[in-house]
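The structures considered in this document are given below.
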Structure P
Amino acid sequence: MIMKKIKIIVLFSLSIFSVNLLYSVNSNWPIGTGKVVPKNRFEIGLFQPLQYGLTDNIELSTFPFWNALIPNFFLKKSWDNLLSGFFATEHGIYYPTPFLRAFAKDGIGLLPPLSKVPHIFVLTNTAYLSFYINKHIMITPAFTLYLSENFGKSDYPTIDFVLAYHRMSVFHNKASGRTGLDFDGNIFYNLFYNFDFDLFILNHYRNNWAFENSFLLSYHFSKGFRVSAGYKFALSPMPYDKSAPDWKFFPLFDCQWGIDF
């Protein structure tokens, strides 16, 4: 039971590399939208990357707590307003091989012991277009393309867990995609919400899709601190069961801090 909980925590944490959990209609906390972090501002969360506003239109980010096992780096750039909205593209790279090798051991169960894991490099490319319906509600359609390249011998299997299978598909199949639609709004005062849908498109002959939905409430105590809580619903076909997709609900919680220089 303890190992099962550890696996869920680890796999859920790993999932941050292909989906962000928190959003906002404010100028601060722009993750997952067509905006970037303001210049000379740092933002970080328990499950969110460390982001830095390098210029007025360029943001750099990384997941610092994961760099030992999954080295990663992302650059996001906002472009000229498009269709009266905010348009940005984000490009990143991460290297999950040390993570996979670390968990290919007895007693952990993510991968069979002594599995051969190649050197895997994953490129991510995301386009965001955010626009306001009114001053309280913002909509963000987004599309992400994941590309991977492997070097070396490989005999490790897929990780058949509903939240991880479709995210790690790109490790084995060179490419996958994700398209999403997000609704962000202000309920009252400093209370905000996010409601989103994501469809994953996998490079498989079968089991080539997955769906996720999440809802979050976020309370902004100040421009430098906020707390969010909600749920994530995941639905995905599994290779071990062709009869029906597997599904699960997960609680979401995060704290984020921001500092301006």
Structure Q
Amino acid sequence: MPTISFTRFLSIFLVTFASLTMTTVHAQLTPALVQAFAPTGSLRASINLGNPILANRDANGQPVGVSVDLATELAKRLGVPLSLVVFDAAGKSVDAVTNEKADFGFFAIDPVRGQGISFTGPYVLIEGSYLVANNSPLTSNDQVDKKGIRIAVGKGSAYDLFLTREIKNAEIHRAPTSPTTVDFFISEKLEVAAGVKQQLEMDAKRLPNLRLLPGRFMVIEQAMGLPKTRSPEAQAYLKKFVEEMKASGFVAQSLARHKIEGAAVAPAHSI
């Protein structure tokens, strides 16, 4: 009786699982479901350019990234045209979906945002880090929450929401957007800047005399989300869509294609 290697078995299992999941997702597609996703006839995706792991602009100024790839695939599955609604900050992107100016978006899972948005399971995990000046006495994350420490963070970002809940002694100072956090940190002569690790690393290369503290202060679960007013069927479909995109390798391939480092595909999430 022929034997099969574990690697080959795992490969066959994942392909079969993705195929079965795809069949389930497509089988649920109805005119009512399409209407629930795209009531205006076009699927409006809220895209946040404030997080370079999720989206950025290419040489022609067009939005690209894993969130754009997922939005494009979802529109293809639903059979409707895609319209990208682009923002420079997470808070604006959240507001657009909460107020139904967009049909869905890509966000860090957070209980505050969850009041108006129904989240899927996470599709990627992202590290949040701290940045300081080279001559700063701070050497570890646990030294940040002290009296006299002022932390710069992008207003309305996942980092802002997290630190607002967790910081007890330091002061939080909010920059207009996440990409402007380090410039704000420098101009205001603050002690710490907080944000997505990759953005801080780029800023540390762009500007002199800056360094990241080792490790991370949080792990961000990035998910897709719909307004809570949308039908339970639409919410269930989007959750299954995300799980399929992870299991099939779509998310991993998209991250690799856009040369994104430091973000991991999230593990499977029960529906």
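Read the figures in this text as sums done on the coordinates, not as results from a lab. Remember, predicted model here, so these are calculated numbers, not experimental data. Cβ atoms are built from the backbone, for glycine too; each structure is taken alone.
For relative contact order in percent (Cα under 8 Å, 6 or more apart), which of the structures P, Q scores highest? Largest calculated value belongs to Q.
If you work out mean count of other Cβ atoms within 10 Å over residues 34-41 for P, Q, which one comes out largest? Each step should come with its number before you reach the end.
Values: P: 20.5; Q: 16.4.
Max of mean count of other Cβ atoms within 10 Å over residues 34-41: P.
One of P, Q was used to compute mean count of other Cβ atoms within 10 Å over residues 178-185, and the result was 23.0. Which label is that? Present the calculation step by step, with values, prior to reporting the outcome.
Numbers: P: 18.8; Q: 23.0.
Of the structures listed, the value fits Q.
To which of P, Q does the computed value -2500 (helix-only ellipticity at 222 nm (-39500 (n - 2.57) for each DSSP H run of 4 or more, over all residues; to 500)) belong? Label of the source structure: P. Identify the structure, out of P, Q, from whose coordinates P(r) over Cα pairs in 10 Å bins from 0, in percent was calculated to give 7, 30, 37, 20, 6, 0. Attributed to the structure labelled P.
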